[in-house]
Structure 1
Amino acid sequence: MSVTKEIPHKMNNTFETLLSRDGYLVYKTRGVSMEPMLRQNRDLVIIKVPASRLKKYDVAFYKRNEAYVLHRVIKVMPDHYLIRGDNTYALETVPDDAVLGVLTGFQRKGKEIDVTDPAYLWYVRVWDAIYPVRAFFFRCRRAAVKAARKLGILPALKKILRPDPEKRARHE
């Protein structure tokens, strides 16, 4: 979940203020670009000011226009990073000075998960390794939706393939 978070202009404490004052930030995620690792409105993320440059697989917390974004570093370049959400398929170029923090852990259902945990590290490496397969299926799905829209059957397919949101919420 891209954990994209917009802060209302009325709010006195922006994420930057909290990070510079406290050195860390804890908040509930919003957005779907970091699924399946982070779930919208369920998981708490722990962000800290980075002590040094980020490395591959770190999850960077940065600002894009007026939105705060939490996405994974795919490649470290001399003065920027190539970054992508776990549930997205486009790379972003993020300059060093746009990075405000780095994910150090998250909390799911009361359990804290540290980014140094072996199970987390296994997930990260597997998720990155299967990216080409995920991207292929994403392109296939996009082509199928385009064809269904052209044939005029997209609304019927959506009804069949997407269960009632209330039912889906009960299963999470």
Structure 2
Amino acid sequence: MEWMDIYDAAGNKTGRQAERRTALKDGEFFLCAHIILENTAQQFLIQQRSDSKESRPGQWDITAGAVDAGETSLIGALREAKEEVGLTVPSRAVRFLFRDQRPHCFHDIYYACFPFSLKECTMQASEVQALRLVSDQELIALMQQQCHRTSFYKTQLTNFLENRTKFVTSCLQ
């Protein structure tokens, strides 16, 4: 059973929790976290969702998941990276990018640039069936074709990826 905090429309915790699959009332939201992982070779990690997943089985995506009750979105993003792809992301390498709002769910998007390779990754079989490293343009193309992403999400992510020079420079030092 996976418990999540319930948030109001302004993004504040309500003090209540519910199981992940609970139907929320109008003005209530769960919180999810996404983390875009870039290595020092300027390659981005994407993962193919397990064929056994209920939603979007077999689809390529970035690392993401539900934020557990009591967690911040940052802690949730770091946990998802560890659980799903086996990477311990240094918190100093993480930057908050933006929050996307969908029906009954906020999505906090993070970016991290740090040294890693595919050899260091381990897949959580129940969540992930394959991993790949792609260029920024390949990641943009992947995100643009995903119908479950909002136009706000796609625009914000594309703008960041095309203008991330200051983040990449600090990553390579």
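Have a look at 1, 2 and say which one yields 18 for relative contact order in percent (Cα under 8 Å, 6 or more apart), as calculated. Write down the numbers at each step before the final one.
Details: 1: 18; 2: 24.
Going label by label, the one that fits is 1.
If distance in nm of label points 7 Å out along Cα→Cβ at positions 60 and 148 is computed to be 3.5, which of 1, 2 is the source? It must be structure 1, since only it matches. Looking at structures 1, 2, which one was distance in nm of label points 7 Å out along Cα→Cβ at positions 28 and 52 calculated from, given that it came out as 3.0? Corresponding structure: 2.
Have a look at 1, 2 and say which one yields -0.29 for log10 I(q)/I(0) by the Debye sum over Cα atoms at q = 0.08 Å⁻¹, as calculated. Can you show the working numbers first?
Values: 1: -0.29; 2: -0.23.
Answer by label: 1.
For helix-only ellipticity at 222 nm (-39500 (n - 2.57) for each DSSP H run of 4 or more, over all residues; to 500), the calculated result is -10000, so let me know which of 1, 2 that is. Working through the options, I get structure 1.
Tell me which structure, out of 1, 2, gives 13.7, 37 once Rg and Dmax of the Cα atoms in Å, for residues 76-155 alone is calculated. Please list the in-between numbers first.
Working: 1: 17.6, 49; 2: 13.7, 37.
Computing Rg and Dmax of the Cα atoms in Å, for residues 76-155 alone on every structure in 1, 2 gives 13.7, 37 only for 2.
Computed from the coordinates by the stated procedures, all read-outs in this text should not be read as laboratory data. Bear in mind the structure is a predicted one, so any value in this text is a computation, not a measurement. Cβ atoms are built from the backbone, for glycine too; each structure is taken alone.
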